[in-house]
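Some structures to go through are shown next.
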Structure 1
Amino acid sequence: MNPFKSLKALRDDISGATAVEYGLILALMFLAMVGAVESVGTEVTSTWNDVNSQVSDSSAKAREG
C-alpha cells in the first residue's frame with residue numbers, strides 16, 4: 001500500500017468531524033450554563049442576605065419594645 005494514499009485517505013476521512021462538532025457545541029452550552037448558574041447564585045445569595053438583615057433588624061426592634 002502506498003503511504004501517500006494512506007495519508008490522503010486519512011486526510012479526506014471526515015467520519016469523526018461531526019462528533020467533534022457536537023463536542024464543541026456541548027462544551028459551549030456547558031460554559032453558558034455555568035455562567036448563568038453563577039450569576040443566578042450571586043443574585044439569590046444577595047436576596048437571602050437582604051432577607052436576613054431585615055429579619056434581624058425586625059427582631060432587634062421587637063425586643064426593644
Structure 2
Amino acid sequence: MLMNWSSSFSFIIFFFFFIFFYFYFFLYIFLFLLMLFFFFLFILYIYSCSFLVVFIVFDIVLDIV
C-alpha cells in the first residue's frame with residue numbers, strides 16, 4: 001500500500017513537472033518569437049528612418065543645387 005502510494009505520488013510530481021516544463025518551454029518559444037518580431041520591427045523602423053533622412057538630405061541638396 002505504501003509503495004503504491006509512493007509511486008503514484010512520484011508519478012504526480014513527474015506529471016506536474018512535465019506540465020510546467022512544457023508550459024515554460026512554449027512560453028520561452030513565444031517570447032523568443034515576440035522578441036524576433038520586435039527586433040524585425042525595430043530594424044524596419046531604423047531602415048525607414050534612415051531612408052527618410054536620406055530623402056530629406058537629398059531634397060535639401062537638390063534645393064541648394
Structure 3
Amino acid sequence: MKVLHIIPSLDPKSGGVCQAVRSMIQYVNDGVRHEVVSLDDPTEEFITDSDFTIHALGKGKTAWNY
C-alpha cells in the first residue's frame with residue numbers, strides 16, 4: 001500500500017501534525033510505503049536528513065500558499 005501525507009510543514013519545531021505524521025510513518029511500516037508532500041524549503045536539514053521520501057515544494061506564492 002502507498003500512503004501520501006500532505007501537510008504544510010514537517011518542521012519538528014512545530015510539533016502537532018508533523019509529529020503525528022512522523023510517528024505514523026515510524027510505526028506503520030509493514031508493507032506500507034509512505035511519502036510526504038510539504039511546503040517546506042527543500043534545503044532544510046530536517047528534510048534532507050529524513051529516512052522517508054519528502055517532496056518539499058517550497059513556500060507558496062500567495063498568502064494561501066498556493
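Values quoted throughout were computed directly from the atomic coordinates according to the rules given, and no laboratory measurement underlies them. Computed from a predicted model, the values in this text were never measured in an experiment.
-6000 is what came out when helix-only ellipticity at 222 nm (-39500 (n - 2.57) for each DSSP H run of 4 or more, over all residues; to 500) was calculated for one structure; which of 1, 2, 3 is it? Walk me through the intermediate numbers first.
Details: 1: -32000; 2: -36500; 3: -6000.
Checking each candidate, the match is 3.
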Assign the value 3.8, calculated as mean projected area of the Cα convex hull in nm², to the correct structure from 1, 2, 3. 2
